[in-house]
Structure 1
Amino acid sequence: MIKSLLIANRGEIAIRIASTARKMGIKVYCIQTNREANALYLEYADEKISLEENPNGSIFLNVEELIRLTKECGVEAIHPGYGFLSESPYLASRCKDEGILFIGPTDKAIYTMGNKGMARNIAESSGIPVLAGSTTNITNFKDAKKWADKIGYPVIMKAVAGGGGKGMRIVRAQEEMELLYKLVVNEAKAAFNDASLLIEKYIESPKHIEIQILADQYGNAIHLFERECSIQRKHQKLMEEAPSMVLSNEMRTQMGEMALYLCKQIDYHTLGTVEFLLDKDNRFYFLEMNTRVQVEHPITECITGIDLIEQQIRVAVGEKLKLRQQDVSIEGWAIELRINAEDVQSDFSPAPGIIEKMEFPDYNYLRVDSGFVSGKLIPPVFDSMIAKLIICGDNRQQTIERAIDVINKTVIKGIKTTIPFFKSVLNHPDFIDGTYNTSFITDKLNKPFYQEEDEEKAAAIIALQAYLKENQDIESNLVHEDSSAWASKMRSKLF
């Protein structure tokens, strides 16, 4: 087992990794930036590396500086968490060159599965269903139009090197193609420094299902069932649940075995997630693979009782996987709510600022993963997630009821958050009966916030009172103006 670990990340995921690493007897190093000099995650470090010359947090994207710091401090390993450099084949490669253990896949696996076109081709050759799509990277509009016409509209254009919902556009008709192509190319170039695209047939209103896998360096691999991630906005996940109520045991087994087979084709050994789209007829298609720990990994931990970060570290240092597929089972249900500093009534615009007060109810079925406490500043330069609320239950109905109770008793003051949005989703009949899909927010959610019936009545009464008062004021002003005009006219006649 390693004795030291640098977490090349911040916020709640840094705390999450540090907590498990310290339980394993590993000394944890974290990076302190001027931007977050008093960040909560630094309190979980055994050693802080302070960088006065790095005021904006860009260290988390600087491979060579991370390598230098790791060697300078004599640290044995780097854990990238998620985001930032977690799917950088270059960081994995440089770690290998310098004799630093990278807690993640090989650089080759990251590169292969990080390229959507290559990943799609490997999935197809492995016998996994894929959507009709382009077979080569698209680098010009002429080829893009040709492929779209061949596949048939609607299609979706994706940046080959994309992620996080960036560099994606749905094209529903040929006349939209040129404008949307330019938008995707520009966004892909700016975000990933790679303007090449992939085009696939677009499925209207699918469900988004992902399979969590875990593999060691000796050919042993298991899947830890599925998570449903269909509550999305602009292809970005907002909440998740595990398992999914739409999968039969047969489908769950089939998708899990296909995910494992795909991993064996690329000699993959660590945590990973194979993602699928499920159409209205319950046919599934390969979407992509994420070669890192996922934001939503806690709900899998909740239903399996397995510490995924511990397993990720153990297989990275070369331990054999002790778990077998028959050792893992689904116990209960779990829902994760991503609490973001966003104004849901202003199209989910970022709302950074200082948290005046943040309190969560104290339940044994509630897990709170957060990088903030009351009095902390939400900086505008990083992602807007404040906390993840993970609610566990014996079954789905109980878990939803518990989630509603948790969100109603959660208090965050000083900034706007997505709490009103979750109240709306958790009380919506389509979510409650499980028929929701990725178009839920745009097609089914009339407003992104929830109001009780009495709240709506009170709001209507207040609005009516305001309207009547405004009318009364207008009438009063008109009478006053008419009276004044009459008085002026009479004075002019008399004098």
Structure 2
Amino acid sequence: MSESEPAPKLFEAREPVFPKRVTGRFRNLKWVLLGSMLGLYYLLPWIRWDRGPNLPDQAILLDLGGRRFYFLMIEIWPHEFYFVAGLLIMAGLGLFLFTSALGRVWCGYACPQTVWTDLFILVERWIEGDRNARLRLHRQKKWDLRKVRLRLTKWFVWLVIGLATGGAWVFYFADAPTLLYDLVHLTAPPVAYITMFVLASFTFFFGGIAREQICIYACPWPRIQAAMMDEETLTVGYRDWRGEPRKRSEEVKAGATQGDCIDCMACVTVCPVGIDIRDGQQLECITCALCIDACDEIMEKTGKPRGLIDYLAVGDEASEKAGNAPRQIWSHILRPRTITYTVLWALVGLGIVFALFIRPDIEMTVAPIRNPTYVTMSDGSIRNTYDVRLRNKTGEPQLFGLSVAGDPTLQVELEGHDKVVVSVPADTSLLQRVYVISSPDSAPSLGEATKFRLWVEDMSTGERAYKDTTFNGKGN
């Protein structure tokens, strides 16, 4: 390289993407999903659900202080985290299912990054105008009064959306009306303000500034999706056998027959990540199908059949090129791979529902005290100590009775109680110190570890639960 030549750039500076407004069936579907998902996100914390006295009446609540997760009539305790794990497994299988069937349809329609970016672009379009107006404003070097006013107005609305997003998130962790009152009167816990402003900042940056850069560079899913897709996967594609050569290409200028593509660039100007789908399947494509709407509109205006850009499979594209009719969409979706994902997804869901229905209203955990392992009493009896946690999942206080099975020489005593019955408040757990004592004449014959079963019984309903543990003696 000569000294006069400029040094090559290590990277190309980002050119902001300003998608053009488009109408059509896929854009309408995205509007419906956007409104539904944002509505659910912002409104769910305000829905009330009557669970009885002394229990929160918020339909969905992650009560970290009470260590409880409430979802309508379902209540998840800390030791039941396997339900949450099951939901995460279902989410993963669902993502695999939709990707194998329809490519990155999650990214194009339901990903939070896509939803909030769509909302931010909508605000930008309302304030600054459609694509050409926004491009002119972006390329305007001089910051006159109009540009400052438009930018400040846009950023202010984005910030309000970000604050609403962060605020809605913290409402899921506390009673929403109470927390809103505390936030307004500046009496809420500091962690609520910190969480709210951190999420507002990320929402502002991801949805308003970074936009497609998150999908292209930060998100790992574009790299993973290739393993989930095959030649039967439906994804947005361009029928080059029908569209080429384009109107402006050298082949047409030389007198060759023109394809249906008139090179209007409509598919490019509406793309939220700024790619040209005619160049083939690309990592950046989020399968939002807005290019389909744009191209179909142009085809109608030029009197050509719709579908130049459409949902295609690799196998179908080759078959159509040979002159065969396209296959039905269900032939791509209902195939062994997607059916397997669906069956696995359904089995996990049925397992979660089954576990919810069979879980008991009372539970217990037993933790032997190991220091010391046993105590020799003045009358020669041996005493072991246990910490027993009793869980009452009903909406009313209950009396729980404890007993021992497995060795008739063992007896139970409760610390702080004359009887072996303890009252456990409604919908809570109680840690009770329990003593298991051997009779004096049987103590010398007990082995170093004698197994027994500790029972707990709901005195009003008769429902029982148990845990197996060991009694430590002197040995022979």
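Please treat every number below as a calculation from the coordinates, not as lab data. These figures come from a predicted structure and were not determined experimentally. Cβ atoms are built from the backbone, for glycine too; each structure is taken alone.
Below is a table of values for the structure above.
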| quantity | calculated |
| --- | --- |
| FRET efficiency 1/(1 + (r/R0)^6) of positions 58 and 442 (r between Cβ atoms, R0 = 30 Å, to 0.05) derived as 0.05 - corresponding label from 1, 2 | 2 |
| Of the structures 1, 2, the one that 64, 29, 21 was derived from, the read-out being semi-axes √(5λ) of the Cα gyration tensor in Å | 2 |
| Mean count of other Cβ atoms within 10 Å over residues 402-409 - highest-scoring structure of 1, 2 | 1 |
| Read-out FRET efficiency 1/(1 + (r/R0)^6) of positions 242 and 378 (r between Cβ atoms, R0 = 25 Å, to 0.05), computed value 0.35, structure in 1, 2 | 1 |
| Structures 1, 2, by distance in nm of label points 7 Å out along Cα→Cβ at positions 114 and 306: label with the highest value | 1 |
| Comparison of 1, 2 by mean count of other Cβ atoms within 10 Å over residues 186-193 - largest value held by | 1 |
